[in-house]
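As structure tokens, here come the structures.
Read-outs throughout are calculated quantities, based only on the coordinates presented, and are distinct from any laboratory measurement. Bear in mind that the values here come from a model prediction, so they are computed numbers and not experimental data. Cβ atoms are built from the backbone, for glycine too; each structure is taken alone.
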Structure 1
Amino acid sequence: MSADSRLLDQFTRRQIFNQRFAAGLSRKSLPYMRQMAVEIQAALLVADLDSGDAVKLAAALTAVQAATIEVTERMLLAIMRELLDFADAESAFTRLALQGATDARVDRASKAAVHKGVRGGKLSLQSGKTLQKVAIPQMFRIFANGVALEVGTSVQAGLVEKKAASDIIRQAGTLINTRTKAQQDTLIRTSVNHAGAVARDETYVANKGIVEAEKFVAVLDGNTTITCASLDGTIHAIGEGPHPALHWGCRSIRVPLVQQGVALDLPGGRRTAEGVRPVSARLTYGGWLKKQPEAVQDEVLGVERANLFRSGQVSIQRFTDDTGKVYTLEELKKREGLALD
């Protein structure tokens, strides 16, 4: 196994575990969504929608927007603290992974640079035909404004259809607890992937004498976008080229390629031949998972499903976990050794 192949496995495993951390962080933020629903319904109740008073309706919709922004800002404050801690952990993991692939000294990333990148570094998110260049705080504001717009559209439609005020208000709550909750989950997952990308990027920058380039990796499954699939395996100079997250909900990563002169000869393999780089792993998720140690398969799938998978009775098509397993940051740190194995 070459140093590059080992790093590819390690970062792919880590990204699976990071997805579980993102899922856990999303669940942790659900109380904010419940509070948002309460405040939105309260604003609509005050409007006395049955009266048909346009002034009261306009005031209510203004109050709805204010509520969504205020609750989202509080959610952002809580989530940002978690994201910074996660980025610190991801930076430490990246350093350990690199240290296991080289005989050179691996330096720590600048903590200040990592935190600055998480707080204010801009993502280039493709959304339909629109390219949005936004930092995490702006993503949360886009989310809040989107919620307010959807609630307003729902209320206006209800009035046109002459629905009772109670039904319109109930429908607004349902909207928050279904479609909007799914959008909130995507928001959190995108933020986590960005925070992880910043931590890895800053570690690569701190070790330019060791890291030769970065490979874009999108383990291919049924949820992979055309954009990420087309970039899978492409190689880029440090800090240049497309950086995940590339779209809302993006799970792709960039993994390091180690300078040939400092790459270790690893057990069970040898260095990649001088000047030769595999263009793309082009692995399906199931194909990659089959090559992993049983301990990794057990952790990813659960022992029972992993046994069925190894016996060929279950095919795995998705990069996500079907069991609903989530990790706290502490649980993610405990699995650092498994990802590095």
Structure 2
Amino acid sequence: MIFRQLFDDVSCTYTYLIAGGPGGDALIIDPVADKTERYLKLFEELGVRLVKAIDTHVHADHVSGLGRLRDETRCITVMGRESQVDVVSMRVGDGEAIEIGGIRLTALYTPGHTDDSYCFLMDDRVFTGDTLLIRGTGRTDFQNGDARAAYASITEKLLTLPDATLVYPGHDYKGDTVSTIGEERRFNPRLQVGSADEYVAIMDALDLADPKMMDVAIPANLAIGLEQGAPELAALSLDAADARGRVDDPSAAFVDLREAGERRRDGVIPGSIHLPYGSLGDALRAGSPFRALIDRAGTEVVFYCAYGERSALALESAREAGLANVRHLAGGLDAWARAGGPREPALD
């Protein structure tokens, strides 16, 4: 496994790069926009392909790198279902998995620092974002923070993990890099309390200044979605009403780019073909069964995903591969469902 802990000395943010090995797929947690070039160089040096970029919550102290990394690498952007961000490629809920080759993270919904905060558990370690820090905890005085919810998240989710579980936080301001659940249980001063009321009293008394980047970072981080209404996409996009008119057309092939877990959770457009977004590159190569489908005379391919971001990226890849008769469903299955489009259970 490749594991890198990277540091932004302006916001004191830790970013984590994880991959199964050289030449494999990678994911990144809490990237910082200003460090994008550094990440791209590291991907190249390590010989890995960025597949997923994850934010633990909407950050207030730096601009997220999710949008820039998506634009540079066409990776999948991931956040929790509770996030108010305009568009990300994939949203996960409590207990759901995020997977790439050889790596599996389990999403843990841990509100309190913000109302959309998540931690991510992987084997012997947990990435705690701003929920649990080394000898500290995330503040709870803005972005719908709630000290009582934070206490429940820490004590009922994180402190139930084995003591040896490594703690990799989203920030550190003292130079520490890693801790364990056992250490934090014993030595974190904010956790040496006997009740939620005591914890709330500690947090209410902090009286911290707002993050310096707050007025810039939060609006920027709420608007990271790919612009699906851009002119170059408009002629190749279908809205939900247009797509419904094609769903029974035998010359139209609807292609679902979501992962199996998303399909099981949210259902599928009837009759659609499953092609996970991560497999698109191979599928677009000459001689592949999918390429044969696309090249068949009269067949129109309609890509769709959860919110339209992956399908828009797939459309760009298909056009670059020389394919003309391709469209995408703007707004994805979310827009389809809101327009009353039919869905059926996934069989995979």
Upon calculation of Rg and Dmax of the Cα atoms in Å, for residues 21-116 alone from the atomic coordinates, which of the structures 1, 2 produces 22.1, 75? 1
Structure from which 13 was derived, relative contact order in percent (Cα under 8 Å, 6 or more apart), options 1, 2: 2
Looking at distance in nm of label points 7 Å out along Cα→Cβ at positions 173 and 261, point out which structure of 1, 2 has the largest value. 1
Label whose coordinates, when mean count of other Cβ atoms within 10 Å over residues 29-36 is calculated, return 21.2 (choices 1, 2): 2
Given 30 as the derived value for percent of Cα pairs over 35 Å apart, which of the supplied structures 1, 2 does it correspond to? 1
Given a computed value of -7500 for helix-only ellipticity at 222 nm (-39500 (n - 2.57) for each DSSP H run of 4 or more, over all residues; to 500), which structure among 1, 2 does it belong to? 2
